[in-house]
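Student: What follows are several structures.
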Structure I
């Protein structure tokens with residue numbers, strides 16, 4: 001089970017990273033990833049149905065530690081899709097109010113499920129056989145209505161709650177980044193220049209300058225550098241670290257954009273000489 005799951009997650013993460021590089025629109029990206037994750041959960045469900053579990057311990061481990069990781073990604077991208085499609089147009093005040101409201105929803109979920117948060121985050125195990133073994137639910141243990149509508153061959157009473165906790169942490173980071181971007185935009189006058197090449201190209205340039213140590217005698221933080229470029233060129237780079245990891249993984253020409261800059265500059269110099 002563990003080896004199959006690890007291969008499954010590795011394959012999934014690779015596909016997610018590829019789609020992140022290809023699709024910049026967060027709504028379209030979320031749509032694609034939701035479909036992808038549903039397929040992976042379907043594969044996992046089929047595997048569990050055909051193979052089963054060798055022991056109660058293995059079943060608990062699967063529903064407490066393994067399945068929720070993939071399910072959390074589905075919850076997360078579904079939430080991002082809803083957040084982005086409902087986000088208001090207009091000034092920073094309207095967007096700030098909207099994001100604050102979304103953050104309040106996360107806080108309410110936390111408050112309403114405080115006991116289970118404590119149980120999960122303290123790595124408690126004394127209720128695992130009720131929480132993470134199929135068919136052993138207890139209505140007195142704060143069940144979500146969602147549980148009664150699912151396939152009980154692939155669901156326990158609390159594996160969804162674990163996934164929700166993981167997803168909510170990610171959603172909070174996403175919303176706080178959005179809020180920070182909104183606040184930053186208030187502080188800076190909009191730049192007249194817009195970056196029209198790809199986000200991947202700008203990430204490549206930023207990391208090259210960072211590696212060369214051209215800012216603050218090499219002491220500038222990569223996040224600070226990226227933030228300045230985002231503000232200068234009116235672009236949101238998103239998770240630029242993952243983009244950099246994808247650049248590193250390129251087997252052919254990992255410095256494609258930098259090489260193209262060098263070629264373009266040489267061509268310009270040659271043109272000047274011919275005049």
Structure II
């Protein structure tokens with residue numbers, strides 16, 4: 001298992017770094033692809049849990065919602081797309097013979113597409129991020145990629161610190177009915193790591209490292225929430241992983257679950273501080 005994880009990481013990490021360095025539209029397309037793959041897995045889990053939706057339609061809608069996040073307009077466009085998508089899913093549900101089945105299918109389709117579509121807020125960071133001051137260490141990235149780096153680094157640092165501290169000191173557990181491995185020590189360690197890394201990246205973007213405290217706490221807690229949300233979905237479906245796309249790592253949804261909650265939180269924070 002460890003060898004598989006290392007081999008997969010050795011292949012995937014250079015690809016992700018290359019796409020990140022290439023910038024837009026490569027990043028936009030990459031995020032849409034991630035959303036489509038994750039949506040397929042999400043609908044498979046929903047079906048296994050007894051909530052069957054229009055999987056193909058929902059997958060396309062999820063990918064469109066991710067793409068809408070990078071549109072050079074305000075979020076009214078994405079909101080309108082989501083509303084239209086929900087209405088069309090409802091119209092499709094009318095065709096099912098049993099109203100109970102139609103209602104369940106409508107709900108599952110809208111939920112699955114909207115859940116994975118939250119990844120569009122990562123794309124939104126590329127559009128709404130402020131310019132980086134001249135002379136900042138990470139100024140060469142620009143505002144969009146700089147804040148996207150902040151999101152990725154903070155989420156990954158939360159996960160890494162939570163895992164390490166939880167294994168070393170974790171005794172008391174929380175929400176064991178959803179994820180039995182989560183501990184309070186891991187939660188606190190993950191938040192500490194998220195705050196530290198967020199402060200470093202923000203300093204590189206020419207902002208006060210003290211801003212790392214609210215950003216690290218908000219993004220870290222959101223990342224934990226995203227992980228728990230997917231764990232609940234997998235528990236309901238009786239699945240250990242969302243898929244087998246990445247050897248040693250599970251499915252794509254397993255890789256991006258934390259970002260589905262963390263990206264909207266960071267985008268919301270950025271919208272508030274740049275008003």
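Derivation of every value follows stated rules applied to the coordinates shown; laboratory data play no part. Please read these numbers as outputs of a predicted model, since none were measured by experiment. Cβ atoms are built from the backbone, for glycine too; each structure is taken alone.
Student: Quick one: distance in nm of label points 7 Å out along Cα→Cβ at positions 35 and 243 came out at 2.4 when computed from one of I, II, so which one is it?
Tutor: Matching structure: I.
Student: Next up: With distance in nm of label points 7 Å out along Cα→Cβ at positions 51 and 259 coming out at 4.1, pick the structure among I, II it was computed from.
Tutor: I
Student: Work out which structure the value -25000 belongs to, where helix-only ellipticity at 222 nm (-39500 (n - 2.57) for each DSSP H run of 4 or more, over all residues; to 500) was derived from one of I, II.
Tutor: II
Student: Suppose you compute Kirkwood radius over Cα pairs in Å for every structure in I, II: which one lands on 19.4?
Tutor: II
Student: Any idea which of I, II comes out highest on FRET efficiency 1/(1 + (r/R0)^6) of positions 75 and 235 (r between Cβ atoms, R0 = 30 Å, to 0.05)?
Tutor: I
Student: As an exercise: mean count of other Cβ atoms within 10 Å over residues 219-226, calculated from one structure in I, II, equals 24.6. Which structure is it? Could the numbers behind the result be given before it?
Tutor: On the way: I: 13.4; II: 24.6.
Derived from the structure labelled II.
Student: Follow-up. Could you figure out which one of I, II the value 14.2 for mean count of other Cβ atoms within 10 Å over residues 43-50 was computed from?
Tutor: I
Student: Another question about this same structure. When FRET efficiency 1/(1 + (r/R0)^6) of positions 115 and 227 (r between Cβ atoms, R0 = 30 Å, to 0.05) is compared over structures I, II, which one is greatest?
Tutor: Top value of FRET efficiency 1/(1 + (r/R0)^6) of positions 115 and 227 (r between Cβ atoms, R0 = 30 Å, to 0.05) goes to structure II.
Student: Oh, and also: Out of I, II, which one gives 36, 28, 7 for semi-axes √(5λ) of the Cα gyration tensor in Å, for residues 67-202 alone as computed from the coordinates? Please report the intermediate quantities before stating the final value.
Tutor: Details: I: 38, 16, 13; II: 36, 28, 7.
The read-out was computed on structure II.
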